[in-house]
Structure P
Amino acid sequence: MTGPAGQTDARRRCGWAGSTPDYIDYHDNEWGRPVRDDKGLFERLTLEAFQSGLSWLTILRKRENFRTAFAGFEIAAVAAFTADDRARLLADAGIVRNRAKIDAAISNARAALDVEAGLAELIWSFAPEAGPAPATLADIPAQTAESQALSKELKRRGFVFVGPVTAYALMQATGIVDDHVKDCWVREGV
């Protein structure tokens, strides 16, 4: 594989991870690693919703801007956003300026505050039993019965932009499922 700046890197990675240094760093250091705190899960949920219909690379490259714009993804702070905050976000060229996705982030923060056991407890309750490692990217589904159930429960609780594909991407990103392919160094190294 080729690593950042064309340097040879002997590590075997999931096929999607080798195209840019941003993807390599995300893959090697974050994707599929367990996230078990409410704030971390709210950040990932928000970013996955913003990614819908866009390249994940776009979101990765704007991530620090998202963190600044959304108060570090502090759930209570985002839940308290006002019409002025919404206008500020719509004018912020550092993030994806999509009205529906901005509104979803604010609505989801408000819904997350109402999850008595906490967002992490709710989301992790849909973790499936560990299965065999996927051999190739073609073996990785876009959604599963668990992501469909998670999506349904989140929607029931007032969350939006949380379809089963987004829910599965969240599960992958936060280590609820391990979709690193069987010969990926991350799977072998963990």
Structure Q
Amino acid sequence: MEELNQDIFNLLDDQPMPARGSLLVAKPTVQDFMFNRTVIAVVDHDSENGTMGLIANKLSGFMVHDVLPDVASLDLEIPLYVGGPVHTDMLFFLHTLGEQVIPESLKIGRGLYFGGDYEAMKQYLAEGNPVEGKVKFIIGYSGWEAKQLEGEIERHDWAVLKHMTPAEVLADQEEEMWRQAVARFGDKYRLWQNWPRDVHQN
């Protein structure tokens, strides 16, 4: 069975190099709890220094006010996502607000930004501005050393998607986001969609 799976999942397109703003889509047979059926937004990639990304579709089970006491008084129910296993004591955010609203934010894709001034974000929330579809709060990140991610892509652990819309990346979804991403690759990846989470229960 292991040899058959390897042959099936190696019948894939040559993958582009990951870059800031591209997305990593996990192969369905990646069983690691942290990365199973994840979509990762690449924040930065450098062949010499490694890669940083944020899982965009893994809910933590907590709300932002559970980890940020200074936001608790705002009485907002904002879900908190898990971005990866590195520095899970750190808060990050992806958003569409841009540098005019959130100074020092980094543009990582078409209309999609990473981080920026936390006080400006807190002010944005305090003013009652919309969050859904515009901001996603994430704890921790995913990191790879130089050449490590390239090796994982070569063995088909990840497919590289050049673009999803900000609305898709920031949607309040888990596996459905992964399915949407896989669908972008076309019929050749239909097996990914149909592969069961637990092959032993199929």
Inset, instruction - Could you tell me which structure in P, Q was used to calculate distance in nm of label points 7 Å out along Cα→Cβ at positions 67 and 123 as 2.4? - result: Q
Inset, instruction - Kindly point out which one of P, Q the value 31, 18, 15 was derived from, the read-out being semi-axes √(5λ) of the Cα gyration tensor in Å. - result: Q
Legend entry - Origin of the derived value -15000 (helix-only ellipticity at 222 nm (-39500 (n - 2.57) for each DSSP H run of 4 or more, over all residues; to 500); candidates P, Q): P
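Rule-based calculations on the coordinates, nothing more; no lab input. In this text the structure is predicted, and so the values were computed from the model without any measurement. Cβ atoms are built from the backbone, for glycine too; each structure is taken alone.
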